[in-house]
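A.B. asks: The structures considered in this document are given below.
What follows is calculated from the coordinates using simple rules that are stated; it is not laboratory data. If you're wondering where the values come from, they're calculated on a predicted model, not measured in any experiment. Cβ atoms are built from the backbone, for glycine too; each structure is taken alone.
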Structure P
Amino acid sequence: MALIQCHFFSEVLGLSTSMTVILPQQTSAQIGMTNTAGSGLHPTLYLLHGLSDDDSIWLRRTSIERYVASMGLAVVMPQVHRSFYTDMEHGGKYWTFISEELPALARSFFPLSHAREDNFVAGLSMGGYGAFKLGLRCPQTFAAAASLSGALDMVSRIGPAEDRHYDNRLIYGDRDISGTDDDLLHLVSKVDASDGPKPMLYQCCGTEDFLYEDNQSFRQVCEQTSLDYTYQEGPGGHDWGYWDTHIQDVLKWLPLKK
């Protein structure tokens, strides 16, 4: 595998930012690793970080590089600060960045596939929200989306405008996001009723996680749809032991072409 720390300028954000990228490499003499790479453009997983983290965190807290080595899968891990992958009311346009600019830039820098069937997104906590938001709002781009311990019911979590935490005001202002494209429960029903492409969805959460109820709200809506939806739960909290284990399940679930 090739590991690249990429620093670049974002026109959308108006600042320099970064992404950490794992690229497949075919090797035969590397001890303890089996590395595989296809001959063409690489299928790609966009792997999103949580609220307190950055683009390096998946690499530092899990063995993601080792897990994907034999899959021929590129992994793009972007930096979005505490934005909730949203065009902030008082801050950067991180939704536009993550949904439009980042994929275009990554494909201009690296040999990544443009094909829908080769593009996937996953994330933990805030990144789980971002992953499902990308999968549901851009189903023409992503074939599959996965959330690990996601903050999936933001309507309930941020509450009414007058009671919002400072961070939530920066992101959503005083807007009522219920029934909008920032509301994942609304997006699930909207995509299910559409005639367009529909992403596969994978959701997991530990039963001791403080976001367990958020995940149950999302699960109840999904189970009323016709979407290709997989749910997994079991013992676990909001921690890297859980995410290191279950990102391996996500990788096995991805609909990679054989």
Structure Q
Amino acid sequence: MTADGPSPCATDTTGTPEEEWARWPGLDRVPSVDLGGVREVVVVAPHPDDETLGFGGGLAVLAARGVRLRVVAVTDGESSHPDSSVFTREQLVARRAAERARALAALGASGAEVERLRLPDGGVAGREPELVRRLARAYRDSDLCVAPWEGDPHPDHEAVGRAARDAAQALGVRLLSYPVWAWHWTRPGDGALPWGRAVRLGLAGEARRRKAAAIRAFTTQVSPIGPDAADRAILEPPMLAHFARDHEVVFT
């Protein structure tokens, strides 16, 4: 994840607390999704960590079943701390790539193939037609594609979500779309979310533990990287609480 774009940073305390989502009975009414029978899955991430936040439990479940996994990293997340005096952009790119590798290992998915597209962090919308073509190539031979929801309130997530859906529709590939920022910036029952297309993947204890460990691997995002305000943690506990649930919600 990166905090670029018009949406405020996740550290803003005005977001929806997880306790409010936990009290909402609508989540309990979301039907379960069946991931049985898939042989190859492509997971698309706007920034390093989005694949873990939005679908880390799913990655753990599929990896345990021996499913072939591929991660398409659209950007390298180089803009998460643009004014840092601790890391250059190049150093941050290297750190975030290493964090993703550790996270995949924690999920039991160290064998997942990672394709880095290196589109500009914060500028994916300007390369959307190119992204559709590149995702269409990545989707070939896959049974399932998992990508950000196109309504997730972050410009890169929106652009990646649109491109992912266009590519999936062109190839007739099944697509599931995960929200990330929406848990923070919308509220239970919000009509902006497509609840009629919502399904949930239950996570047993092992998958939840693996996802929690994978999230902790992203140290540049969950902890300050230096003493200055420019080096703040992007993902603070109120935001992270949304991803500690015993299930993940995606849209069909």
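A.B. asks: To test your reading of the models, identify which of P, Q gives 1.13 for Rg/Rh (Cα atoms, Kirkwood Rh), for residues 44-91 alone when calculated. Please list the in-between numbers first.
C.D. replies: Values: P: 1.06; Q: 1.13.
Label of the source structure: Q.
A.B. asks: In terms of FRET efficiency 1/(1 + (r/R0)^6) of positions 36 and 244 (r between Cβ atoms, R0 = 25 Å, to 0.05), which of structures P, Q is highest?
C.D. replies: Working: P: 0.70; Q: 0.45.
Across P, Q, FRET efficiency 1/(1 + (r/R0)^6) of positions 36 and 244 (r between Cβ atoms, R0 = 25 Å, to 0.05) peaks for P.
A.B. asks: Quick check on the output: 22, 16, 12 is semi-axes √(5λ) of the Cα gyration tensor in Å, for residues 100-155 alone, derived from one of P, Q. Which one produced it? List each step's numbers first, then the result.
C.D. replies: Working: P: 22, 11, 10; Q: 22, 16, 12.
Among P, Q, the structure yielding 22, 16, 12 for semi-axes √(5λ) of the Cα gyration tensor in Å, for residues 100-155 alone is Q.
A.B. asks: A value of -11000 was computed for helix-only ellipticity at 222 nm (-39500 (n - 2.57) for each DSSP H run of 4 or more, over all residues; to 500); which of P, Q is the source structure? Could you put the intermediate results ahead of the total?
C.D. replies: Working: P: -8000; Q: -11000.
Matching structure: Q.
A.B. asks: Please compute FRET efficiency 1/(1 + (r/R0)^6) of positions 68 and 180 (r between Cβ atoms, R0 = 41 Å, to 0.05) for structures P, Q and give me the label with the greatest value. Write out the running numbers ahead of the final one.
C.D. replies: Values: P: 0.75; Q: 0.95.
Once FRET efficiency 1/(1 + (r/R0)^6) of positions 68 and 180 (r between Cβ atoms, R0 = 41 Å, to 0.05) is worked out for each structure, Q has the highest.
A.B. asks: Once distance in nm of label points 7 Å out along Cα→Cβ at positions 124 and 220 is calculated for every structure in P, Q, which label goes with the largest value? Intermediate values should be presented prior to the final figure.
C.D. replies: Numbers: P: 2.8; Q: 1.7.
Answer by largest value of distance in nm of label points 7 Å out along Cα→Cβ at positions 124 and 220: P.
A.B. asks: May I pose another question? Work out which structure the value 5.2 belongs to, where distance in nm of label points 7 Å out along Cα→Cβ at positions 28 and 212 was derived from one of P, Q. Let's see the in-between values first.
C.D. replies: Details: P: 5.2; Q: 2.3.
It traces back to P.
A.B. asks: With mean count of other Cβ atoms within 10 Å over residues 60-67 computed per structure, which member of P, Q shows the largest figure? List each step's numbers first, then the result.
C.D. replies: On the way: P: 16.1; Q: 18.8.
With respect to mean count of other Cβ atoms within 10 Å over residues 60-67, the highest-scoring structure among P, Q is Q.
A.B. asks: Given that mean count of other Cβ atoms within 10 Å over residues 84-91, derived from a single structure, equals 14.2, which label among P, Q identifies that structure?
C.D. replies: On the way: P: 17.8; Q: 14.2.
Going through each structure in turn, the value belongs to Q.
A.B. asks: Which of the displayed structures (P, Q) returns the greatest value of relative contact order in percent (Cα under 8 Å, 6 or more apart) on calculation?
C.D. replies: Values: P: 16; Q: 29.
The maximum falls on structure Q.
A.B. asks: If semi-axes √(5λ) of the Cα gyration tensor in Å is computed to be 28, 21, 18, which of P, Q is the source?
C.D. replies: Working: P: 28, 21, 18; Q: 24, 22, 18.
Corresponding structure: P.
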